[in-house]
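Enquirer: Next up: some structures, all given as structure tokens.
A short reminder: the numbers here are calculations on the coordinates, not readings from a lab. Here the structure is a predicted model, which means the values were calculated and not measured. Cβ atoms are built from the backbone, for glycine too; each structure is taken alone.
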Structure 1
């Protein structure tokens, strides 16, 4: 039985449509996967920042044990922690402005913790307590985890950003609202070495 010319054209058109739909579906699914990977990496970043925030009340309680410790330093740490934990970002809205707000709040907490550790240097009896030493070690470990997770987030965001800018994914990214994700950046002045004088 011989197929008519009309049937052959119909079969070819249907085959082309099936191929195009399959191709478009694959690209869309890759976009979703990349976007979810960025969301997962962001959740890991938030997790380690939350770990740091959870350690601070114990650190403050330990330091309060020293009667003549500077109360303003502890107040600064408590306020910075409250500000840092109040700034949250939806992973779907990881733009430069929202990430800068988050980073600014976290930098404020890091700065307050650094000042606290400088003041603690004047209290050898505090530095010698087992509880303080354990908390300090946990905070140092957490700071390392933060650095690692921020690096992983930047790598994941970079892979996503690269993918959505390449053809043909850029067409689908634009159609379905997949937008570029922001990166963590170094603090201003981080590239300048501190001046040390003796």
Structure 2
């Protein structure tokens, strides 16, 4: 077997699981789910039909990935964080035709107990603080905190908070990479 699955995990026939992935206790991977290489699903993770995880995605305990969620490579999903897929759910109305996709771009990190409303995009290497409730798109390298979440800063690719100088520049303290704010577009770019 090219991947590891704990004996208590349920892997439906047809699920695509990449080489080197690890699936731990009490997980359920649905038949039309796609996991890339070297993914890790912690205890009690549910992956629905139509979910795609890129390579190296780490999903911590007690996370449910519902239809419409796409995570690119190297995404981190913290313990008990939540994705939604319908804006106005009612138990007595079936709204499967109204599922809204959520895109989590490469290297993004979502903190423990955060909630991500459906239909939005989380930018590359952004960081969502623990407990935040994200209701809007997040730019690349954006730091989002609070309820509702607001952008409170920028982070480097390695996850360090950046302090922009008067020219809108900052260096990652770990790698020395230069980041520069494009004032016209309001986006941070690695140079």
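Enquirer: Work out the source of 5.0 here, i.e. which of 1, 2 gives that when distance in nm of label points 7 Å out along Cα→Cβ at positions 2 and 34 is computed.
Expert: Answer by label: 1.
Enquirer: Computing Cα Rg over 2.2 N^0.38 Å for each of 1, 2, which one ends up highest?
Expert: 1
Enquirer: From which structure (1, 2) was mean count of other Cβ atoms within 10 Å over residues 90-97 calculated, if the value obtained is 13.5?
Expert: Of the structures listed, the value fits 1.
Enquirer: OK, next. The value 10 for relative contact order in percent (Cα under 8 Å, 6 or more apart) was derived from one model only; which of 1, 2 is it?
Expert: Attributed to the structure labelled 2.
Enquirer: Now for a separate question. Taking helix-only ellipticity at 222 nm (-39500 (n - 2.57) for each DSSP H run of 4 or more, over all residues; to 500) from the coordinates of each of 1, 2, which one would give 0?
Expert: 2
Enquirer: Could you figure out which one of 1, 2 the value 2.8 for distance in nm of label points 7 Å out along Cα→Cβ at positions 10 and 98 was computed from?
Expert: 2
Enquirer: For FRET efficiency 1/(1 + (r/R0)^6) of positions 18 and 106 (r between Cβ atoms, R0 = 41 Å, to 0.05), find whichever of 1, 2 sits highest and give me its label.
Expert: 2
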